[in-house]
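Any read-out appearing in this document is the output of simple, stated calculations on the displayed coordinates, not a laboratory observation. In this text, all values refer to a predicted model and were calculated from it rather than measured experimentally. Cβ atoms are built from the backbone, for glycine too; each structure is taken alone.
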Structure 1
Amino acid sequence: MKLDMEEFRKPCACGREHSIFVDDVVIESGAVEHLPAYLARAPYKDMQNLVMVCDANTYEAAGRKVEAIVPGLKKIVLNPVNLHANEHGVAACEEQLNKLERVDLMIAVGSGTVHDITRYHAYNRKIPFFSVPTAASVDGYVSTVAAMTWHGFKKSFTAVSPVVVLADTDIFKNAPKRLTASGVGDLLGKYTALADWKIAHALTGEYICDTICQLEYKALDSLIASLDGLNEGRSDAYEMLMYGLLLSGLAMQMTGNSRPASGAEHHMSHLWEMEAYNDYIDFYHGEKVGVGLILVTDIYHKAAAVMKKHAFQVKDHVDVETSAIADAFRVRELYDSIMEENTPNILSAIQPKRLVEKTDEIIKIIEEIPSAAALADMLKKVGGVNSLADLGFDDSFYKKMAFMSPYVRARITFMRVLKFYDFYETVITM
């Protein structure tokens with residue numbers, strides 16, 4: 001299939017003009033074969049100095065083929081061992097880029113890490129890049145930010161989206177099953193991300209766009225429709241999953257940030273990546289998001305059940321819990337970064353009276369999220385991790401994650417808002 005990008009650029013009922021930076025998206029068998037034709041078009045036809053960024057694994061999966069069909073292509077093949085989207089991965093790529101006299105266009109051949117490293121350098125060099133995904137593993141292929149763990153702190157760097165995405169089913173359907181399960185986890189996370197966005201809008205009037213929300217729900221629908229087929233290895237199911245992941249990425253482009261795709265479930269993943277409570281865990285981004293989703297969903301539904309009884313109190317304010325942050329983030333640089341992220345206190349925008357007034361609306365929003373058990377079953381269907389135990393954590397992490405994860409980002413989520421309620425300790429305890 002070829003996505004009609006003009007559909008995403010149409011005037012929106014929300015009144016805002018949505019920007020889309022991708023010119024073409026193709027998802028089909030043999031999509032990579034279109035690469036020479038795209039490179040022959042304006043404005044790329046005059047770009048003679050092309051470089052492919054991949055790692056040793058993705059070179060074998062697709063890079064070798066790309067190299068064969070693009071004459072004169074230079075390549076940067078990164079070592080996949082401990083390769084991450086961080087200052088070390090960026091430096092490894094930069095070292096090889098600096099050996100080249102000139103680079104006019106980059107081609108990312110890989111999954112999330114390779115793409116974030118490529119988009120980071122493409123932005124700094126003010127050049128375009130093409131995307132050849134090798135796995136349906138993340139929704140960030142068309143992101144305009146590079147999600148990095150920078151000196152231990154999770155940060156989003158301004159970067160660029162690819163201008164062309166050639167998602168070849170013959171390539172990404174043959175990725176390790178674990179990568180595909182990671183993509184399922186990342187996409188399922190939109191359930192709680194959208195709930196967080198809707199609740200923030202209800203409580204503070206934060207901007208929200210129904211068109212973008214519906215785009216994310218369409219991505220979720222495509223995922224749900226693909227689950228059985230993914231288990232069976234069907235190409236059409238893999239295309240539906242990739243379609244959903246790219247739709248989610250386009251929703252972020254239209255919003256101008258990750259709000260429609262990243263909420264409390266991602267904040268748990270970020271906290272694990274920052275290693276405040278834990279050592280390094282060798283799991284993919286979407287795997288961690290999937291487990292975060294299960295935890296968040298469990299807590300949200302428990303909170304909704306309590307709220308239905310209308311027998312609770314709310315605090316008149318909630319301060320940033322600086323002593324708890326200091327205890328969790330004992331490395332000075334991490335502590336300073338977290339405190340900067342939480343200054344000013346985002347909960348100062350919440351009026352306790354409005355929390356009470358919006359109780360029924362919040363309950364309704366939460367009930368749109370499938371149960372934690374149903375989401376876990378979806379992940380199990382594709383062989384995905386779905387519990388703290390799967391990540392190597394014991395049950396004590398349940399409360400720790402719920403308590404501290406909202407502080408990793410200056411973003412209102414219901415997980416952060418829960419700190420207002422007198423039943424907070426009850427619902428964050430397993």
Structure 2
Amino acid sequence: MLAAYDLRTTSEKFSEILPRLVARVAARPASVLAAVREILAEVDEGGDAALCACTARFDGVELAPSQLWLTPAEAEAAWDTADPDFRDALTRAASRIRAYHTAFRHTEGFWEELDGLIVEERILPVDRAGIYVPGGRADYPSTVLMTVIPAQVAGVGELVVCVPPDKDGLVPRSTAAALHLLGVSEVYKIGGAQAIAALAYGTETIRPVDKIVGPGNVYVALAKAEVAHRVGVESIAGPSELLIIADELAPPDQVAIDLMAQAEHGPGGFIMLVTWSDELADAVRHELKRLVSLSPRRREIEDTFVDGGRLVLCAGATEALDIANAAAPEHLQLMVTTPTALLPKVRHAGAVFCGYDTPVTLGDYVAGPSHVLPTAGTARFASALHVADFQKSLHIVTASRKGLAEIAPVACKIAETEGLQAHADAITVRLGGQGPGAGENAEKTGF
């Protein structure tokens with residue numbers, strides 16, 4: 001079920017096999033990119049009519065422009081009719097997520113040198129943010145919590161959410177309930193690349209946003225990359241990924257179910273178990289066969305394992321960590337006796353889950369950090385969606401006459417070395433110098 005690799009017996013050098021071992025399934029064929037560009041252009045030119053045409057073509061739902069908006073009354077009805085236990089769970093999860101982001105938000109700073117040069121940093125939210133909440137294979141009220149809450153904590157004034165409609169042309173009720181809980185009122189029943197186009201370019205109904213965040217399929221990911229010159233985007237989140245490092249004491253049934261939990265999102269994912277225990281590897285194989293046969297999402301799990309599932313036997317923890325850092329997975333689980341001993345050597349992962357009793361599921365729903373994480377190896381340079389993704393820094397510089405005089409020689413010397421005389425003159429003219437166009441510069445510039 002999982003492609004097996006035993007690095008202890010291979011004749012290849014570790015450095016040679018490693019790139020192939022951590023390579024992802026090619027998920028961005030040229031045909032998909034061409035289709036995405038066609039959809040973006042269609043919506044950019046056709047507006048609401050094009051959105052409705054795309055929704056009919058891709059989601060099989062006929063909607064008029066006036067039906068694209070999820071009204072507050074619809075969202076409230078979804079909340080009122082939801083299972084009380086689900087409402088309680090959603091409320092408690094939202095509280096934890098909000099507490100985390102509030103504790104770790106970026107704060108403003110103020111710095112004043114003795115010479116009178118003052119520098120402030122003001123943290124300002126973007127004016128309008130667009131959030132994509134996926135659908136199709138499953139409903140994701142959890143993604144509402146994981147994307148909307150950090151935007152609200154950041155202070156974003158306007159939030160607009162796009163959700164693919166279900167077969168009845170509605171926002172899934174659990175997702176609508178989550179949106180009602182968080183008080184999001186601008187929600188549209190649009191999915192796929194056409195939703196990204198609407199958020200980036202705007203239509204008659206939807207005003208464009210300053211930044212787009214949220215996970216989605218390959219069409220959504222490519223569309224975000226295509227419009228990145230027009231709006232801000234966070235890391236391009238793709239199919240789910242999990243790498244587990246497990247020792248000989250890791251419970252095989254827990255390892256197996258954790259692998260399945262991320263595989264059930266569907267094909268295109270990256271699922272890897274790395275261990276130095278033959279006994280654990282054999283036991284996990286046995287458990288996977290048994291558990292997958294019982295799963296209601298058997299097809300999604302098997303498809304993911306066939307394309308992106310790997311079981312790697314290595315020499316020990318050091319080699320396992322080398323593999324993990326090369327893979328830079330979205331989720332990294334350290335299912336070992338002393339995970340804290342391995343943590344200092346972890347350099348690249350979207351999120352790390354430590355010990356036998358910390359499944360990735362906690363991060364998916366209630367731990368606090370967003371479950372929108374970097375995939376496809378981008379954890380080498382990207383991070384989880386955070387309050388800071390919805391903020392920008394405004395730097396404010398104020399110089400006194402004394403401060404200007406103190407720092408002038410430094411700035412002027414650098415400017416003159418770069419051949420930018422007017423830069424230097426902009427300082428000296430304020431300090432009683434001759435200023436722009438003085439001396440031989442007048443002849444060169446024609447003044």
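Tabulated results
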{"item": "Among 1, 2, which structure scores highest (criterion: distance in nm of label points 7 Å out along Cα→Cβ at positions 63 and 359)", "result": "1"}
{"item": "When FRET efficiency 1/(1 + (r/R0)^6) of positions 207 and 407 (r between Cβ atoms, R0 = 30 Å, to 0.05) is computed for each of 1, 2, the largest belongs to", "result": "1"}
{"item": "Comparison of 1, 2 by mean count of other Cβ atoms within 10 Å over residues 215-222 - largest value held by", "result": "2"}
{"item": "Structure from which 11.3 was derived, mean projected area of the Cα convex hull in nm², for residues 7-190 alone, options 1, 2", "result": "1"}
{"item": "Distance in nm of label points 7 Å out along Cα→Cβ at positions 103 and 335 derived as 3.8 - corresponding label from 1, 2", "result": "1"}
{"item": "Comparison of 1, 2 by relative contact order in percent (Cα under 8 Å, 6 or more apart) - largest value held by", "result": "2"}
{"item": "FRET efficiency 1/(1 + (r/R0)^6) of positions 239 and 415 (r between Cβ atoms, R0 = 30 Å, to 0.05) - highest-scoring structure of 1, 2", "result": "1"}
{"item": "Which of 1, 2 yields 18 [percent of Cα pairs over 39 Å apart, calculated]", "result": "1"}
